Structure 1
Amino acid sequence: MITVVLVRPETQENIGFIARAMKNFELDRLLIIKPGCDPKGERAMVVSKHAREILEKAAVKDYAYFSELKKNFDIVVGTTSVLGSDYNIPRTPLTPEEFVSKIDGSQNIALVFGNEGDGLSNDEIKRCNFVITIPSAKTYSALNISHAASIIFYELYKKFGQNKVNSHIERISKKQKEVMMQKIESIISGLQFTTERKKETQKITWDKILDQAMMSKREAFVIMGLFRKIDEKINKSSRR
């Protein structure tokens, strides 16, 4: 299930255009956080055309709700045109195609778009499980928010539109992923990293790897077996 989340949108026109694109690609759940305009105003309704009902039933929240997204969704996916370096792990993105290839339709996903002027801030990006970006010209990479949304919606529709969800593979839950991270953190604590910063970088990196892998329960079971063996070896060595 996909919920489109607009953070600090500035204009009724773009809100209306996004609602219209959602209708085009069979999406109907819209959440608007701290709008800078009336998100259900006359202009938004006019631009949305036959998607008025999406705007009418859209939830509108204050900014404090942004910090609740990870509690209320299995996966929070940010969008950005600003790419990070290898050292800026939170801004290391997937393409829309890569993102869609990793989901199976069973997850409750928040697809988050920043405002038209600034996009999502670094702090907001850090609160997402991972980010996606649309490859475009380096000379002018920023797309209009409604255009970017339409491209991502199209990729989702190609896979899931018209009842095409037929995957029989069960993915790991948020709780199972947390258990895996606890085991990884135990391994990291047992290894001799020279600084706390290096340990924290390991944790951040592994957290992102697990988010993006969206592995099956069977894959997680196999990997956890390996992690347990590594943890046992480390504990035995430390007792000698």
Structure 2
Amino acid sequence: MFADTVYLDAPSLGVTRACHALLFVIIGPVGPYFATGAFNPVSLMADPSFVRAWRGGVGEYKMGGNYGPTIAVQTEAVKRGSQQVLWLYGEREEITEVGTMNLFIYWTTKDGERELITPPLDGIILPGVTRQSLLDLARDWGEFKVTERTLEMKELLQALDSGRVLEVFGSGTACVVCPVGSLLYREKTYEIPTMKNGPDLAKRFYKELTDIQYGRTKSDWAPLVF
């Protein structure tokens, strides 16, 4: 199910704070969000010359102004043979979001430990409900390390080159969980072995969360309404 949203409807042409708003709710079932299908991998383009949000701005809020400027970059990604954009930030090329989704990387650390890592809520990341749900599920399982921290592009590339990356996937209301199959960065395509590894974790997340959403699994997250 997908639900939207609040619209400002003040009769004004100026740039000013709205004095009232309209709560406009549309709720309906949705099919696969991406043309590749329900659980097929998407390809990403990462270009540090494009930035989605800045610290001190409104990147952590669900606002239309955050999405309009991304359309041109999305079009550029398609021209380069990719389906979505992996957004980077700053000189260190911090990994932030993928398309309109939060990003998760499941890998083996240099110390040989399995870890699920996602960028932190530092003002440029949308605090997605699905993101938090996956973090809560993973921590409840207690089977691997779960980390929220800043992740730089060079770390991901090093992990890919050394074969430590197991799965990369996005999360969001529309897609729930979306696997990533490749990454285009500085004219080089990096294959990501998400599908070669099942993807066991991404599929497990998808099943666990949708079972709760559709009432197949009892949960405090989804109380029955009679």
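A short reminder: the numbers here are calculations on the coordinates, not readings from a lab. These figures come from a predicted structure and were not determined experimentally. Cβ atoms are built from the backbone, for glycine too; each structure is taken alone.
One of 1, 2 was used to compute P(r) over Cα pairs in 10 Å bins from 0, in percent, for residues 78-125 alone, and the result was 22, 43, 31, 5. Which label is that? Clearly, the read-out refers to 2. When volume of the Cα convex hull per residue in Å³ is computed across structures 1, 2, the figure 153 traces back to 2. When distance in nm of label points 7 Å out along Cα→Cβ at positions 94 and 214 is worked out for each of 1, 2, structure 2 gives the greatest result.
Given that distance in nm of label points 7 Å out along Cα→Cβ at positions 22 and 54, derived from a single structure, equals 3.3, which label among 1, 2 identifies that structure?
Numbers: 1: 0.6; 2: 3.3.
Label of the originating structure: 2.
Work out which structure the value 17.9 belongs to, where mean count of other Cβ atoms within 10 Å over residues 70-77 was derived from one of 1, 2. Working through the options, I get structure 1.
One of 1, 2 was used to calculate helix-only ellipticity at 222 nm (-39500 (n - 2.57) for each DSSP H run of 4 or more, over all residues; to 500), giving -14500; which? The read-out comes from structure 1.
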